[in-house]
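Chemist: What follows are several structures.
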Structure P
Amino acid sequence: MPPNGSFDWEVIATVCVIRWSNHCTYEEIIAELASRHDIRMCQDTVERFLKTYEIACEARYRPAYVEKIRANGGVIVAIDGIDPLKGEKGIYGAYDAFTGLPLGSKKMPNQKQDTIEEFLRSTEARIKGELGVPIKGIISDAHRSQRFAIEAVLSDVPHCLCHFHFYILVLQAPMALDSHLLTTTRAALRKLFDLRMFEDDRVAGQPTPEGFLGKVLEALTALSNWTRRPNDPAFTGLELFGRVKGILGMLHAAVTKFHAGIFTIPGEKVVQRLCACLVLSDRSP
């Protein structure tokens, strides 16, 4: 048991395991300890255990970070501000873009230039005092007060803007068009009579087309309900439109073979109708 402690090392280790293995909040940690181990603990104690662990990890791995930083010839300071919740102060953080080593964080009373300058000076002093390496560059957002503060404190350091925010600004108009394409393509599919009939029959438990036509109707129905998901491409509307175009190509090839008398299938008229309707939908967005 730690000196003057109320809990032994095993309990402290359990708190850390629950936190980082299961990504639990303080409240969830307290509930887990109470339900599984019948241990009562307050949030302050949980926080103290976790902070002690973090400090110990920093002390253990810090030499390796410092070695990498010195091998790189210095740090590239990346700073970012987290917008405050209503009634709460914002938080500024700085870290080395090469290694990810935290360089400082502070609750900010405001987003004024003078306040940001104070944060930058304290970060610069820590880098020089603790790491003894130069600042090779700095990365930040494009906020006016932030840019002016960097110019005032680190005027001789190369400064570039975060590419994430840059791309968001650049892609605003294309993403808006893509969103419109997604909406109009999906709406055009939902207006198709044969898709509505297919969905109604399936919900009612009635027989639905099989084979080529069934697969086409199934695919188009799924596309008519497509929404953005975390792993979808950036231009989701363009991807959806491309997939509809691919199905239209297959329908067009089938209709060409129908007209040439190469083969016939059940539901041939539905295939021809879908082909004609999708051509119209293709032009509408």
Structure Q
Amino acid sequence: MSELPRVSVVMPVFNAERYLAEAIESVLAQTLDSWELLIVDDGSTDGSARIADRYAARRPAAIRHLSHDRRENRGASASRNLGIRYASGEYLAFLDADDVYLPKKLDDQVRILDERREADVLYAATEYWHSWTGAADDRSRDWIWHPHGVEIDRVVAPPRALTAFLRDGGTVPCMGSMLVRRDAVRKAGGWEDSFRTICTDQVFHAKLLVRCSAVFVDRCWDRYRQHPDSACQRVAAEGRTEETFAAYLRWLDRYLVDQRIDDRPLRAAMKAALRSYHPPLIDRLARLVRR
């Protein structure tokens, strides 16, 4: 491995001992040798820290185990920011502790961004992975999310990709699918610590895409594990998905004003998205009557 890796992979971990080793092994299996893995324990109370320590001891030049002061739980955004502070790679990649990379993920994506110097970030397809359970009923449930609403294999100037995401109901690519230049992340200001569980990725993509160009590639290099203990599933079970997404939209509306982003299609998409969560009084009365 070279002294300075091409890619720094940042992996936030919270009580993921059931899946963590498989996630780490998927990084070890990469065909690209020049990487480092920054495992950030977010105050886990299970055996996650022991697993991270074991891998860090095995590959000390490539794998680091980090944690917050006093081993506090500060959420996924703060954990990714901690990993970024220690990252030394030209590129950043992100992998949640319950997901996996396919073996050529880093190799192929680094090659693409090396060739497309005008692009700051690459987004790709992702497999929604049910069959990891081995259950017969789950084998046919896997499906692949494909990039859409933007040109494929062409550089998309800011903020057109963010506009497309808003028009698509806020759907964004999965974190495991992306590769981004470290300088672009630092210029965007990293993650927002106040978003701790879901919508962390929507906020991060928004900060990137108001000022960075992107290229979308319709190939799949990662698997997004579907299970009831994931952050999205827990928030949904608590009935807080809509509330959290509305908070993201309110944050984004203020952010665009603060950053003086004056793009007419983006403002129109922002207004439409807000209206769906905060409809005018006449719409709210009509819905009440229908009920």
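Chemist: Here helix-only ellipticity at 222 nm (-39500 (n - 2.57) for each DSSP H run of 4 or more, over all residues; to 500) was calculated and came to -20000; which of the structures P, Q was it taken from?
Modeler: P
Chemist: Once distance in nm of label points 7 Å out along Cα→Cβ at positions 171 and 203 is calculated for all of P, Q, which comes out largest?
Modeler: Comparing P, Q, the top value of distance in nm of label points 7 Å out along Cα→Cβ at positions 171 and 203 belongs to P.
Chemist: Quick check for you: by mean count of other Cβ atoms within 10 Å over residues 155-162, which of P, Q is greatest?
Modeler: Q
Chemist: If P(r) over Cα pairs in 10 Å bins from 0, in percent, for residues 147-218 alone comes out at 15, 23, 17, 14, 13, 8, 10, 1 when worked out from the coordinates, which of P, Q was used?
Modeler: Considering all the candidates, the number was obtained from P.
Chemist: With distance in nm of label points 7 Å out along Cα→Cβ at positions 115 and 267 coming out at 6.2, pick the structure among P, Q it was computed from.
Modeler: Source structure for this number: P.
Chemist: Another question, if that's okay. If Rg and Dmax of the Cα atoms in Å, for residues 51-90 alone comes out at 15.4, 43 when worked out from the coordinates, which of P, Q was used?
Modeler: Checking each candidate, the match is P.
Chemist: Suppose volume of the Cα convex hull per residue in Å³, for residues 19-186 alone works out to 146; of P, Q, which structure was it derived from?
Modeler: Q
Chemist: To test your reading of the models, identify which of P, Q gives 6.5 for distance in nm of label points 7 Å out along Cα→Cβ at positions 131 and 275 when calculated.
Modeler: Checking each candidate, the match is P.
Chemist: Here's a follow-up. Work out the source of 29.9, 91 here, i.e. which of P, Q gives that when Rg and Dmax of the Cα atoms in Å is computed.
Modeler: Source structure for this number: P.
Chemist: Computing relative contact order in percent (Cα under 8 Å, 6 or more apart) gives 20 for which of P, Q?
Modeler: Label of the originating structure: Q.
Rule-based calculations on the coordinates, nothing more; no lab input. Since this is a predicted model, take the numbers as computed values, not measurements. Cβ atoms are built from the backbone, for glycine too; each structure is taken alone.
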